[in-house]
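Structures follow.
Read the figures in this text as sums done on the coordinates, not as results from a lab. On a predicted model such as this, the values are computed, not experimentally measured, just so you know. Cβ atoms are built from the backbone, for glycine too; each structure is taken alone.
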Structure P
Amino acid sequence: MSTTKKIAHNTLVQMLGKAVATFLGLVGVGLLTRYLGQEQFGWYITTISFLQFIGILVDFGMIPVTAQMMSEPKFHPSTLFRNLLTFRFVTAIIFLGIAPLIALLFPYPREVKIAISFTTIAFLSVSMNQVFIGLYQKELKMHIQAIGEVLSRAVLVGGMYLLMVQGRSFLPIMAVISVASVVYTAYLWWRAHRITNVSFAYDKTIWKAIMVKMWPIAISIIFNVVYLKGDILLLSLFAGQTDVGLYGAAYRVIDILAQTAMLFMGIMLPILAFAWSRQNTTEFRIRYQQAFDTLMMLAIPIVIGTYILAEPIMVLIAGNDFAVSADALRVLSLAIGGVYLGAIFGHVAVSIDKQKQTMWIYISNAILTLTGYLIFIPIYGMHGAAWMTVFSELYAGTLLWLVIRHYTGIPLALKSLSKILLSGIIMAAILLLLQQLHVLILVIIGAGTYGIALFALGGVSKQTLQEIFSIKRT
């Protein structure tokens, strides 16, 4: 099978799996918001955001590091994977182990502190998943990850529903999250045995190579987390748990919509790294342009559709009590473009081994955004947090693009982007004309209108579609 087809099929399988997982995730959010209400949903958001903050701090860029190192010929793949797995386990145990102790210093409700203590298990599982996902990215077998995620979400939704029927409280519901995460990790671990030897190992030379490869990404991520999760953490300190719940509901929608960018670039990373490390500039240029065009083709309609349909989306997902979250969702929808740009150029930076040269972007972004959070959140609450999030994502995406252009010397062709934008405008006009219809019908009409316009304008060629959807092996 050609590389393009492998990329396309992996992307399609992932998007199919992501569609199912997203649906289950939205069902889960809907159950939580309706059952817990604004304040206790705020407890949930505070718990998850606190652990995500710690989890991202100890992320160390393990997914891209794994995918990149497994694509290089320096170490034997099986030995390298076992050392990556051990490195991830040891560092996650050390850093996540202190999270419950740190939480005691925060003025959170007692229930939130207890939830943080045992939900740490879920984030240990997430940390281990990073190495497995990096392996599957390199092998172009991301369907395994997609199946695992769907299985995990099914356990999560089913478990929450059963507990809610029984009238259980906040803490047992939070326990289901840990169970679902462990199921996800167990599945990825089991399937990895068919590809490589899954066990722990320590090789001083390999661990040193991991740290050399990792530290620029780790430094960037440490500053990255300030503007990724600093908004909710500061909101939880300067505002009540009700505001955290309202803002968090809108942010959950954005989180879900932004995941496709990371998934697609996760597939592209080892291919870009392979081409660049072997000085195959032509192949690299093709894949780089392909990544940009594909993600812009996805980002533009998502931004436009979310902005226009913000209120009915929030009512559909979270219920009438969260309709007020639509204001935050409209603002946050503007950040999606920056997230997609950051995903493209951030992964490209890793593929060309220029992580160190992008560190200043994340450091300056963290300083500027944190300053903005401290100024605007106490005054404007969740709206101040939302606008600073938009700034941070667009700032990072734009500067990463400039850095990549400088080091690769490869300009991006914008012909397809102009057609994508025009197709998005046509879609927006149709949505505005038909706003009285149900939101699900509008989503279908909007997607159909956008797809037809994009094809008619030549934004995506018939040849590309044939190659993507062909299952014939070459």
Structure Q
Amino acid sequence: MKTRIIIIAFAAVALASCSKFLDIRTEATMPSAGLDYSKTENVFLPVSAAYASMRLSEGRAQNYVGVLEIVSDDADKGSTEADGPTVAQLDNFTYGPDNNNIEQMWNWCYDMSSAANYAIESMDLFEEAITSDSGLQMVEECRGEAKIIRAFAYFNLARMFGRVPIIDRSMSASELASMTVSSVDKVYEFVYKDLDDAIATVPETHTDYKGRYNKYTAMALKAKVALYRQDWNEAARLTDALIASGKFSLMNRFKDAFNVENEGGAESLMEIESSDLGQTTDPMPVCYYAFIQGPRGNKEPFQGWGYKVPSQKLVDFLDSRGDVIRKKVTLLVRGETTPEGDLVSENCTNPYYNGKVYVPTSYNTRSYNAYGLDHNMRLIRYADVLLMFAEAMANGASISVTSGYTADMALNEVRTRAGLPAISATLENIYDERRAELALEENRFFDLVRWGKAAEVLGPLGFTAGKNEVFPIPSAQRQLNGNLPATPGYTY
């Protein structure tokens, strides 16, 4: 069980009369009588519910890894041949607008946006009712946190679907059904604005609960968005400032970056929280991201659905580089026993599983589907920040560097931790380093697309240029809203 208590892990509305923190309402619910907007202790509650909207249920976790990683050359569907036919469509690029996994990713992002919109609108009501300076400061900070969550939702919508509707307030069903799409540039401008607001208002740290998003989270997310816009100066400026802050560092060992004990640590800038709270039965605020990647056919409680398994192409790539340390961490190998004593049985369905989400058996206490529920999803690590800085500088960013870093220094700091010799920061070297360092962390497919390499690398796997760079707007959504256009290249 996690030794720290994280408010995001509950994302629920606490009763005003609670004698202790764990006396909470059902996750993501609000009191039936409504909130008292004059009470500062209620300010965080709508934001807490927005955090809850980010966590992945069993099905959503399958959608997430399918759409964001299984489509890449680093991962295969896994599981059994017959299981997950719509995920298999993603693996071989035969999906269409009726693919359920794609539709559910659309829904997930708009659910996040809706929860964030509600939180932002709630802050307006708190602002009207609260009179104390400290309370108003809390309101401003919470509004910024909600904007980070909304920005994350629209960043994913833009890179998955391209043109999408921007819904920045609560709307009726008829209003939603009349929305039109905005250009990709407009969506990214919207994301930039939310993150700029957050950078200006959210504190550097929170004094209450570890895991809440802060100023540095917003900076790191905006830097990542800047790469997709080829806004090299902005990406370099933000990552340089993050490096110069001295607040972050690489864990001593590559393995340590993914351990449960180091969640929210020196290498973490953005995570999605999960915890079983040491309980064996529901309700518990868990994320199934690790569980659905657990070894298929293994012995309880060290088992899962076996999705998103490392591909042989990834294994060969790591071997070709002599990338021993990262390979050892990234792969759980069938027939081998982990240093913690957990066997990946010879009877498991697939030869490899994702070692980055490995959680030792001692943590898996739930009575069913126990594996990995204490594992946080790492969304942005400091290693990514260093590689973003290197890439931006190698692309010609011209900024006044305050960290003292060069592209070479940033790249080789990541390589040194992996036990690899120093090299020059050419773009190709940076691309390869991102693949090796961030393997199976839902970056590879979109990196290939933004680098213009997707057709070359993924063509043999079924990728079609001019079509598969984005996913189709779901048919079900176009039936609800006739203003949504057909995505070019797909048959509706």
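From P, Q, which structure was FRET efficiency 1/(1 + (r/R0)^6) of positions 378 and 450 (r between Cβ atoms, R0 = 25 Å, to 0.05) = 0.75 calculated on?
Source structure for this number: Q.
FRET efficiency 1/(1 + (r/R0)^6) of positions 154 and 306 (r between Cβ atoms, R0 = 25 Å, to 0.05) computed as 0.20: which structure among P, Q?
Q
One of P, Q was used to calculate helix-only ellipticity at 222 nm (-39500 (n - 2.57) for each DSSP H run of 4 or more, over all residues; to 500), giving -13000; which? Write out the running numbers ahead of the final one.
Values: P: -29500; Q: -13000.
Of the structures listed, the value fits Q.
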